[in-house]
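Novice: Multiple structures follow.
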Structure P
Amino acid sequence: MLGSSALVAFVAVADLGLAREFYGDRLGLKLLSESDFAAEFDANGTRLRVTKVAGHLPADHTVLGWRSEDIAAEVLALAEHGVEFVRYDTVEQDELAIWTAPSGDRIAWFTDPEGNVLSLTQFVS
């Protein structure tokens, strides 16, 4: 079954040039390959395929997330590279826009240039 197979993550975008700059330069992912239809990045051993989709509209929920061992440091480092973190009216976030869930997990959200919602999570365990 698929339990022993490597996962490939997908995210849709309309502008591959903006996506390549964002995922490569701002997030620091290594570009593996690119074509007129997609750019593939190494996300710490997981292949992330950023695919061009005509008429793409972003979802209103998180589509990709990364586990963080030190979310505050990661938020600050990403902010230095121009990543802006999202504040939501429905949850209480600290000065770095990090929400602490009832479980104690800490989460921060940001968007790519297409409006796809991405996240960082520092899990309690």
Structure Q
Amino acid sequence: MLIRDDRTLRDIQEEFSEKFPYLKIEFYSSNGTPDARKKLDTGKTIGEVRTVHQEGQLSIHGNVKVRSLESSFLENFGLNVQVFRLSGNLWLQTTSTDEWTLHEQNRKGGASASHYKEKYES
């Protein structure tokens, strides 16, 4: 995934969700507890929301742990992100399962979404 100032946050979200359809990332103005953070407008460019203007590739593979991905965004590109997993029809922060890989998170989200559809949309 190419991170550069002219890409929008939405571009990054969409590219991430293509690989992991039961996960999403949200961008925040600061790191810390959810109450202390402010979700950023996804129409903004990366250059508008960060102070570290380093361009580069961020490799995102299924075997990467959520905690590592979130740290890579912050340390390498100055972007505060949080990964969310689909659970039924809700998006849950993965904070308590940050040691899981993206593949594990996505698989759990897919199983939950399938169960929800069978139970409530049949």
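Novice: Quick check on the output: 0.75 is FRET efficiency 1/(1 + (r/R0)^6) of positions 1 and 105 (r between Cβ atoms, R0 = 35 Å, to 0.05), derived from one of P, Q. Which one produced it? Walk me through the numbers before you get to the answer.
Specialist: Details: P: 0.75; Q: 1.00.
For FRET efficiency 1/(1 + (r/R0)^6) of positions 1 and 105 (r between Cβ atoms, R0 = 35 Å, to 0.05), the value 0.75 is produced by structure P.
Novice: Follow-up. Using the calculated result 25 for relative contact order in percent (Cα under 8 Å, 6 or more apart), pick out the matching structure from P, Q. It would help to have the intermediate numbers written out before the result.
Specialist: Details: P: 25; Q: 29.
Going label by label, the one that fits is P.
Novice: Out of P, Q, which structure matches -11500 when helix-only ellipticity at 222 nm (-39500 (n - 2.57) for each DSSP H run of 4 or more, over all residues; to 500) is calculated? Before the final figure, lay out each step's value.
Specialist: Numbers: P: -3000; Q: -11500.
It was calculated from structure Q.
Novice: A further question on this structure: When mean projected area of the Cα convex hull in nm² is calculated for each of the structures P, Q, which structure yields the highest value?
Specialist: On the way: P: 9.0; Q: 7.5.
With respect to mean projected area of the Cα convex hull in nm², the highest-scoring structure among P, Q is P.
Every read-out reported here was derived from the displayed coordinates using simple, explicitly stated rules and does not represent laboratory data. Note that the coordinates shown come from a computational prediction; the quantities given were computed from them, not determined experimentally. Cβ atoms are built from the backbone, for glycine too; each structure is taken alone.
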